[in-house]
Structure 1
Amino acid sequence: MTAYADTGLLCSLYAPDAHTGRVVARMQRQALPLPLTWLHQLEFRNALRLRVFRGEITPPQRDASLNALLADVAAGVLAAAAPPLAETLTEAERLSALHTETIGTRSLDVLHVSTALVLGLAEFLTLDHQQLALAKAAGLKVPAL
């Protein structure tokens, strides 16, 4: 594994939206696998359910998106990753103290970047501007999508 994709990017990949074309094009050039953590799993499922609530997708579309993600886990596109929670939280607090007041990052953004760092990954894939700024400030490469 060399890169970490945030959940927003995974949502665009598996539940089509306005960003899907860019994300698919990036994935065709991306070294695989990408890590899939407990945070991704919780946030991805919740995001799909929120899209159903908002009327953006139907329950069958939600299920199809989840099944597509699970198929990519089985195919090795995504790989389970379990960074040590204590180390991840320590890194998250460090990043928050250094950058949140100037960048405006949310807790989940900080957790994703800290997870990438704890996993020892070099790249961070995101569509979120604050998360992108935090990843760069933390020393991660953020390729254009």
Structure 2
Amino acid sequence: MRLVLGSDHAGYELKKGLAEFLRGLGHEVLDVGTDSTAPVDYPDYAEAVAAAVLDGRAERGVLICGSGVGASVAANKIPGIRAAICHDAYSAHQGVEHDDMNVLVLGSRIIAGELAKDLVRDYLRAKFSGEARHVRRLGKVKAIEAHYLHPK
């Protein structure tokens, strides 16, 4: 799978480890930064991850900041992105299966490397179910997005 990874300075070390792990599993990884622990602004990397998903350079994204909150808020401002913080296995796969989540957000100050690997693995194995109730709900989410993008 083609994946995009991005992080702010707080998530840099975790991102670096996840990129190596994912390449080892045979995934193609696009790293959109940051490239050090020097302080940067998480919205820049949330936008870079989202852009790669939306323009087709990646099928899914993984975004990391200290708590996961700021990066999740920023990514979800971008139309077409469905990002969620997941610090447990159920949410990591259920977010894809029910909500067609396309960006997994992790908090590097909340979880450690081995758990992050497990969560990313569960996220990548999951597929949108396509069940009628989930398609209907996703349609409503997209309608809300469209309404606020193009208010009448």
Structure 3
Amino acid sequence: MSDSGRFTIGVFQDVEWAKKGLEALLNDGFVPESLTIMAKDTPAAAALIESTLGAPAEHIELKSLGPVLARGPLVSALQGSDNGLHTSGIGGTITRAGFQAHDGYIYETLTGRGGILVGVRHEPRAADALAKLHAYGGGNAAIGAWSGRV
């Protein structure tokens, strides 16, 4: 299976909604390694990340949001070689995942309000991931621009 890196992202209103959406993605065949979860640093978010992704979250201090918990391939994509996620936040680095900067500021605002950002990295099934995110309450769900080569 080829996965050239397209991300699909949505933000759930809280841990309970995110848990339902993540379970739906996993039940539909998306593997934990394709998923990213990012949230404000709370015990409930830490438990969600560890139970869903099988490992503890990374603690990240973002200039724009303060302490967040995160795990998954989107975190690496947003960090880049300059560690930009720490200094520029989601809004300043989301273009690395194929989204417009304004999308990043929306995701950042929703996450800052207690939302749970869920990203799915799976090029061949991006539309399926988008449908699941929408169906289970993932707000502002969108697919990043195709990042492959022609």
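Read-outs throughout are calculated quantities, based only on the coordinates presented, and are distinct from any laboratory measurement. Just so you know, these numbers come straight off a predicted model, no measurement behind them. Cβ atoms are built from the backbone, for glycine too; each structure is taken alone.
Quick check on the output: 22 is relative contact order in percent (Cα under 8 Å, 6 or more apart), derived from one of 1, 2, 3. Which one produced it?
2
Comparing FRET efficiency 1/(1 + (r/R0)^6) of positions 17 and 137 (r between Cβ atoms, R0 = 25 Å, to 0.05) across 1, 2, 3, which structure shows the greatest value? Working shown, then result.
On the way: 1: 0.40; 2: 0.15; 3: 1.00.
With respect to FRET efficiency 1/(1 + (r/R0)^6) of positions 17 and 137 (r between Cβ atoms, R0 = 25 Å, to 0.05), the highest-scoring structure among 1, 2, 3 is 3.
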